[in-house]
Structure 1
Amino acid sequence: MAVDDALRVYLLWHQHDPDDDDTAMLLGVYSTRERAQVRKASANMLPGFRRFPDAFTIDEYIVNADYWIDGFVTTASNGEWVEDPD
């Protein structure tokens, strides 16, 4: 299947503090960008969300595509990177 023919989904996020990942909220996953925009408009009327109208993002993803292909590291309490032992 060519990328142009691939099934796409659209994730609607709201994150009122871009420096704090704990404020990221996934509002929904939609079959079209237009459906995500309709949901964004309705959520923008709700308490909390309406105070941060510029904090919405719509991300497009291709279904069955890999988005994280490497491993990961964590940070210790002292802020240093901790990798898995080989």
Structure 2
Amino acid sequence: MTAANDAAIVDTVKAYLAEDCGLAPEDVDADTPLFSSRRLDSIDILKLVAFIEQQFRFKVSALDVTVERFDTLGRIARFVGSRIASAT
């Protein structure tokens, strides 16, 4: 994945979080903690995983849902990017 692809993933997920979870886009960047800071809760993570599965067309295992992979937009982008790359 390239930096441009990561940025596109960040933008897509950020737009979803703004629309569905009420996070102001200007308050969240690629390194903003989402779950460890309690900006998002456990219900939000379930909805986010469902969105990622639908938007990027792959299944997310329960074992994949960790703070290391989902706490920031940057980590989410790297996770999604690596899954997309491994599928091709």
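A few comments on the model shown:
- Ranked by distance in nm of label points 7 Å out along Cα→Cβ at positions 38 and 78, structures 1, 2 are topped by 1, which has the highest value.
- When relative contact order in percent (Cα under 8 Å, 6 or more apart) is worked out for each of 1, 2, structure 2 gives the greatest result.
- Given -19000 for helix-only ellipticity at 222 nm (-39500 (n - 2.57) for each DSSP H run of 4 or more, over all residues; to 500), calculated: source structure among 1, 2: 2
- Among 1, 2, which structure scores highest (criterion: distance in nm of label points 7 Å out along Cα→Cβ at positions 30 and 46): 2
- Here the criterion is FRET efficiency 1/(1 + (r/R0)^6) of positions 6 and 70 (r between Cβ atoms, R0 = 25 Å, to 0.05), and among 1, 2 the highest value is seen for 2.
- Read-out Cα extents along the principal axes in Å, computed value 47, 41, 14, structure in 1, 2: 1
All of the numbers you see were taken from the coordinates with simple rules; none came from a lab. Just so we're clear, the structure is a prediction, and the values are computed from it rather than from any experiment. Cβ atoms are built from the backbone, for glycine too; each structure is taken alone.
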